[in-house]
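As structure tokens, here come the structures.
Derivation of every value follows stated rules applied to the coordinates shown; laboratory data play no part. Since the structure is predicted, the reported quantities are computational estimates derived from the model, not experimental observations. Cβ atoms are built from the backbone, for glycine too; each structure is taken alone.
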Structure P
Amino acid sequence: MQNSCLIRGGSVIDGTGSPAFEADVRVIDGRIAEIGKGLEGKGERELDATGCVVTPGFIDSHCHYDATLHWDRRCDPITLHGYTTILIGNCGLGLAPIKPQEAGTLGSLFAYIEDLPKSVFETSVPWNWESFPDYAAALGAESWGVNVATCVSHSLLRQYVIGTEAWERASTPEEIEKIAQLAREAMEAGALGVSTSRFDRDPDGRPVPSYYADDAELDALAAAIAPYHGLLQTIPTQDDQVQWDNDLRNLCRHAANHGGLPVLSNHIGQRPDDPSNAPRLLELAREINAKGGNLRHMISPRSIDLVMNYIQCMVFMYVPAWNEVLQGSLSREKKLEMLADPEWRARARADLDKAPIPGPMLPLYQVIEVAKPELEGWLGRSFGELIAERGGHPSDVLADWGIENDLHAELLYPLTNTDPKIVGELLDAPENLVSGSDAGAHIAMFDGAGDATLIFIRHVRERGDLTLERAVHRLTQEQAEFLGLKDRGVVKPGAIADLAVFNLDDLNYDRAEKLHDIPGGFKRFRRPPGNYRYTLINGTVVQENGAATEALPAAFLGKQDRVFG
């Protein structure tokens, strides 16, 4: 059978953190049937794992392949880096529940916040659902190239119940009950939890609907998902440290009041501009968890690189005048007209001066793309040097630079994780969950796929910050237990055969390449294969020696795939 095989000659790292041991692994009907040395073949396909380790497939608990699934069922290249399960519906965003007349508006919001082409939502997402149960049924009716779990969006719940006023006010008691009922229906249909945000803004600078949820609403949501031990995923306010901490304390208080629900916060990292940030968040987690909370911060090994371009980006979310220009919906001619307009420039200067992000950071951005050969001497240099040479207000220099490059210029600022030693410590810290890849989002900036590969190469093979067993544990069993996924994250008899087979010394983490394969021909960055020997999902090989197979054995993970509590 296709989902039966014998993986022979490898060393098993079972996901628990225990030492590796030599053993063959037999898979029958998609589950691990037997583990032991020298297993006798029974006519099934044999996979050569000589020189390799056999581990559970990795779980990406924070990505944004929601729309990607509908034009690329494999979510390339996620399985080429050993991942077998993804969690979508993060950051308070999602695709359901949604009223038919609002699909365009809310699809555009998703596209804006996650830097995705609106055309993907317009042409690839079928929108043949309204309720979350209908959406879950649509996901469950298809076969995928990677297992899919999802949260339900808090903002969409509010929008569905309250309408446009969800963007303006708290809910009434009657509305809270309706929101909680929708959350219960979503959990019953297979949602893994609720995602919320107090950080994001729409293209007009308005906070997303979940920003206006008060304590009564948050408590009702926690109560609604408590019987399912659901996850609360959140982005707290991040431009004010006191409010950031208070947002987390408040949400975790409601989670603790309803059975100690897991809370996953976006995000923690080593900040060159604020060395106190990560230690503060670690101490906050210790404080909250000591009082009965269950908080983890997301930690990715990658630097979060803020990439500014003139075509479409959300880096200037907190700079209203600039945000008006950097929308994908505006024509090239209109953008150039606005950049040259004296009235717009006056507003842009004032807005940039008072913006927490990216105002103070702008001089530290690096020039990474220019449109003309005569400007190539600026590549790799700081925008601060350009400001010093050109003179004038940074906003005006930025506008002139856009015009000079006919909008085809990019700047980059490495916001986090520039010190690998500190990153290694954060990857090992029990207060954190290895998460936050953001794969599938910001695709014109980076490809977040392959965090596991980067950890294995930099923090296991090269630096020794973690043992291989510890790194595998963090990417597998720890993820499955925190998210409540059943029979995944371990290599043991009876477990689902989601597996990765690789030689640590063979792994590659190459620079992402630019492709134009998104519907509509838009650009995306794509991480090359990680050089894993095999990736198996439900016992079927979906990746072999860096190439995806034709198999689509994965599924939507619903209520039946969960452990409650």
Structure Q
Amino acid sequence: MEHLQSPLSISFAQRCLAGAKPDNQDTVGARIPEGHTLVSKGIAMVVADGVSSSASAKQASQSAVTGFLADYFATPDTWRTQTSAVQVIQSLNRHLWSQSQNSVQQEGFLTTFSALILKADTAFSFHVGDSRISRFRDDALEPLTRDHSQRINRDTTYLSRALGADPSLEVDMDSFELLPGDIFLLTTDGVHDTLSNSALADMIRHHQQDLETLADAVIAAALEQGNQDNLSVQICRIDNKGCASQEQAVTVLARLPFPPLLQPGQSLDGLRVKKILHESERSQVYWVESSQGAQWVMKTPSVNYEDDPAYIERFAMESWIGARIQSPHVVRVVEPPHARSYLYYLTEYVAGPTLAQMIKERAPLPIPDAIELMEQIVRGVRAFHRRETLHQDLKPGNILLGSKGAVIIDFGSCHVAGLQELRAPFTRDLVLGTLDYSAPEHRFNSDKSPASDQFSLGVIFYEMLTGKRPYGDAYNAAMSARALQRLKYIPASKYNPLIPYWLDKAIEKSINLLPAGRYSALSEWIMDLRRPNPLWLSPREQPLLERKPVLFWQGIAAAGWALVAILVYWLKAGG
């Protein structure tokens, strides 16, 4: 990600005044970052209007604006914009609601909230209450949000939705494509209840090249109309939208040249190659050592793709993705000891075989050992999923077995939800996982989800216990929906009679050909691997009461009568 920049640029102005009121309960704020933060998080602007009927209106609006601008930019870069913003807004809502509940005087911490995030060539809106976001385009001003207010009569309205009013909150969300010249207005009701859309549009036409003057004109016009409320306005003009040309993208991404092919003994940026670990048509992987004796793994791009911007983008992002996944069961990306003169990245060196080697030499693995390894792998995969990232190439060859257990490697096929929002001027490099282990939805370009990685894990676990594949060789050839429908799961117990029925069923569920048929969470799958799911006990493993309840109760009755007969005989004999 360090190689990516965004050309998104805006002009911006804002005003926030108490107006005729003694106290200003409005709050406005914005953050316009630079560099990779501009690419991954975008520009954020927020306006909030504390509900005047609540005693802590000012504190509520301030908390909402400052909290959102701090917390949104602290969310993982890999999260979708909507995911990040809504989670932060929901958290702020719960905080304000709890403040109200814990207040001695039962003060209400209530506020409206409207936020606009500009990312790449898209605008995202998030809205609660009767503050407003509008857009001026094609010589017309159009409200983009709907006021959450109800009119009782001509003079009375009430707010139907606000931050802090209830522990659960519905947030209005929308997204819009940006065009150069678009002007966005964020206003509180002191402005838009006083000035009509046509009046605001006229002011924009006259002052659209000077936003500071425009902001002053809006406030002055509202005051002239005799407004008795606080007045807040934010104005943003899109000067250049964030979609780079292909020439710009390639120039930035290819700033570093591709390194040459290396042989053991050769050095690159002070890193000496000890061994070639892997070579393919797409990349090279080397075991390298620094002059201080530190040992790492170096991945370099293939010279076959020097003129391919999609490949370069994919490779440049690999290290960025890896650096943000923190888990002892995911290989760690490290910074090189010296400035790079070529395009490559480094990871920690994990001494040990791959899981593929272990399966080849030892399969079938003992069931307890296989479950323990799978638990470690799942912990690594969940670190990806917490960052809204799918690995998409989980296979035994991408899992190393080191001193700390299983370690997942290779970020070359990862799908990052947040980055997919960024439009590219070229067709992105959609690297699919290995066909043997990837879920059916990959080959049909259907929606992918954590359930897609779960499928790969299920195939790996099956192979650990059997040395075989769950659908046989026919799975690779099934490239149509009809061919998939003909596939049948081969029970793992066919190859390994030590596998109990309930464990076999847990494996089968994890690799259901339909995502909806798999587990809803990896934690549920691990639970079913650790102990029998009562639904899947085989006939001989189920209690007699469940298998044959009539026979069970007949046996209990017979035993009871036998006991009575013994007691009667004993009493007579004793008599």
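Taking FRET efficiency 1/(1 + (r/R0)^6) of positions 149 and 517 (r between Cβ atoms, R0 = 25 Å, to 0.05) as the criterion, the top-ranked structure out of P, Q is P, with the highest value.
A value of 38, 28, 23 for semi-axes √(5λ) of the Cα gyration tensor in Å, calculated from one of P, Q, originates in structure P. Taking distance in nm of label points 7 Å out along Cα→Cβ at positions 285 and 357 as the criterion, the largest value within structures P, Q is that of P. For the structures shown (P, Q), FRET efficiency 1/(1 + (r/R0)^6) of positions 117 and 165 (r between Cβ atoms, R0 = 30 Å, to 0.05) is largest in Q.
One of P, Q was used to compute helix-only ellipticity at 222 nm (-39500 (n - 2.57) for each DSSP H run of 4 or more, over all residues; to 500), and the result was -8500. Which label is that? Only one of P, Q returns -8500 for helix-only ellipticity at 222 nm (-39500 (n - 2.57) for each DSSP H run of 4 or more, over all residues; to 500), namely P. Computed over structures P, Q, relative contact order in percent (Cα under 8 Å, 6 or more apart) reaches its largest value in P.
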